[in-house]
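Scrolling down, you'll hit the structures one after another.
What follows is calculated from the coordinates using simple rules that are stated; it is not laboratory data. These figures come from a predicted structure and were not determined experimentally. Cβ atoms are built from the backbone, for glycine too; each structure is taken alone.
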Structure I
Amino acid sequence: MTDNSDYMANVFDRSCVEIDLDALKANFEEIKKATTPGTGILAVVKADAYGHGALEIAKTLIDSGAAGLCLATIDEAVELRRHGIKVPMMTLGFTDPSRFEDAVKHDVEQSVYSFEIAKALSEEAVKQGKTCRIHIKLDTGMGRIGFKTDGSETEEIVRACSLPGIEPYGVFSHFAVADTDDDEYTRQQYRLFMNQIEELGKRGIRFSKRHICNSAGILRFPEMHLDLVRAGIILYGLMPPGCPKPVVDIKLKPVMNWFAKVIHVKTVPAGTTISYGRHFKAERTTEVTTVGIGYADGLSRKLSNGFELVIGGKKCPIIGNICMDMCMVDTTDLESRPKVGDRVVVFGNERSADELADALGTINYEITCDVGKRVRRLYVGG
């Protein structure tokens, strides 16, 4: 985005995130190069595509060759269906049985991790005269949801897959530590996964699609790519935090750039206190620049008094507590005086979202997901 104030005024008034669809497409191409030939790529667009805007992201990824979409909730899937998205979709976790009518009606493939879930889906599919594709979820070591892989629930899986109106289309699991150097645990998860699939095959249950690799798995364990992989954070140009070096070279570009705007500039004398609680006191004559972004926009209040925003290419510390709609920064040491309308960078190409994550003791996933709904999404490229 340009620094031109007239252009900025026409694009957003306080804050916006610029979503670079060309960067998204480039990332998908990089992921394709890193994925075993013949393996399909499921694009994870849950949580509004990690805050990027699910509809535009989904359309771009489908055009790029995504084999399907992964969502968290039935509402996320139905919303995309209503906007004309026709590719295969699956929910990765829980869907309340009261919503199975929508799942079957809109052909949203469901995760199944109990016989009761499968039975309720079967009854709804028979009622509608349709077939519901399911993906059997196996718990290989995440400890969250999924059938056990110690053999104790094998027959329950067989019963679930044999119900009328049910197509046992996929089987999947999820790596817990593929983004760490605990490779033995990841390999153990993979062994449990494959052993359970083999046992089910002996009982006549076979799946068209097997998938276990998340973003870190894609980059670090190509021998485990199987029929599908699920690309999440790497689609958006960010690496899983702490992930060891990938076995393939991959060049990712941040898709989201978060900008705000200078809305006021003033100079205050030494001794002046700033913001709620008076936790900052100027020790010198200080230029205070107010920025039109606050914690209601997703800029965590925990970043108060010290975290830096970028103005004119220089990092300027936030002073005082971040307010709901605004925050103040010290621009006294800037060589060029800021003006109302100047661009402020929160994160993106000029500064990684990982810096915010590190400052908050969290992960980059949370940073992009937390950008508020009232922050305008501006799509460029594509």
Structure II
Amino acid sequence: MKTESATDMMTTQISLKDIRNYIAKNHHQPLTIDHLAFISGLSPSYFGEAFKKAFGQSATDYLTELRIGHAKQLLRDTDLLFRDIARKVGYSDEFYFSRKFKKEVGVSPSSYSKIARQRISTFSVSTTGNLLALGLIPVAAPLNAKWSPYYYNHYQDQIHVHLNIFDAESEDNFRKLASAKPDIHIFQEEPSLSMVNWLESIGVKNVSIKAKDWKNQLTEIADAINKQSSCKHFIQTYEQKVLQAKLEIKRVVGKDTFAVLRLCGDQLFLYCNKGIQDVLFTDLQLHPIDAQQQTCNELITLEQLLDINPDRLLFIICPDAATRNYWLALQYLDSWKKLQAIKNGHVYVLPSNPWFEYSAIAINRMLDETLLMLTGKNPNPFPVPVHGILSNTEL
């Protein structure tokens, strides 16, 4: 039996990529495996095996994915008759199209066009938080036990497809996303053109969120998926909680000044991200030191901190061993002991989750944690995740 050389294999691989692009451009045409194999220069049986090995799915499944994706887009965005949609996506028989559509999507084309199906996916942890605030669980989202522990522990069984949190545009993520069959994909970061084109090719509607503050981000998402009433309710409930928390906290802290610090290795930084700014200093109107009137990440020495001498300190401590060791050593230094916050026992350690995330759910959790830290009052009827302690309560 003749075996293919490395050169032949490379040529075949390039040819298969060309064939895949050919299918994408001509999926509305009456394509057959024999025809695709012929133009690739391979036998039908070998072509089928090579295509599946190269791309993780058969040429027939890829063709079906493109056709049904295009059909979903036409059903969602046009008033075309079903028979016209069937022909436009490559099916001459509308009844066969209807059976195929139901098999792939789970509902008939007529049902799909009548109901507002909201199978939503995202590559953003923040979008996951915003969707949950609207009462929706995405079908595909980035989950990681270390980097998104709240969502991983509470929703790993309900979010069926777990995407890679670090490499959105990997081939593995593409395959996982296609398997989730979302109708809408929401971006909170600028997507690449190739990503947008690929999603559109399988019938997924792209929604890019432009707002920078969480309330407007939530509103944009709600408008895109018709969840305006849920959005309004969440924001109103949050604002009511802020009013109550502000009264409770003011009774305890008065006009105390606050500084938020980040410790990394043996270096201290004055640190304030958008979420911290929104919750602590805008909503709760706590008094920041002058250097933290806006978002910052500025190096500061212990001596400079002693000169400022805030009444209360909030610390975010990097989880590596060197930082933890320095954190322990820091507490034995005389200059550390002279700080007013240390003398009064007003030092609070903030976990990176939720304090590094910016979403409606994260903001709500920050508010709850702040009230609990400063007053000892739990705003929820059941325990919630605070400082790494997990519960079964879902927001």
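Have a look at I, II and say which one yields 5, 21, 27, 21, 14, 8, 3, 1 for P(r) over Cα pairs in 10 Å bins from 0, in percent, as calculated. It traces back to I. Looking at structures I, II, which one was distance in nm of label points 7 Å out along Cα→Cβ at positions 98 and 330 calculated from, given that it came out as 6.8? Matching structure: II.
Using the calculated result -15500 for helix-only ellipticity at 222 nm (-39500 (n - 2.57) for each DSSP H run of 4 or more, over all residues; to 500), pick out the matching structure from I, II. Considering all the candidates, the number was obtained from II. Can you spot which of I, II the value 19 was calculated from, given it is relative contact order in percent (Cα under 8 Å, 6 or more apart)? Computed on structure I. Comparison across structures I, II (criterion: Kirkwood radius over Cα pairs in Å, for residues 170-241 alone) gives the highest value for II. Each of I, II could give P(r) over Cα pairs in 10 Å bins from 0, in percent, for residues 82-281 alone, but the derived value 7, 26, 30, 21, 9, 4, 2, 0 comes from II.
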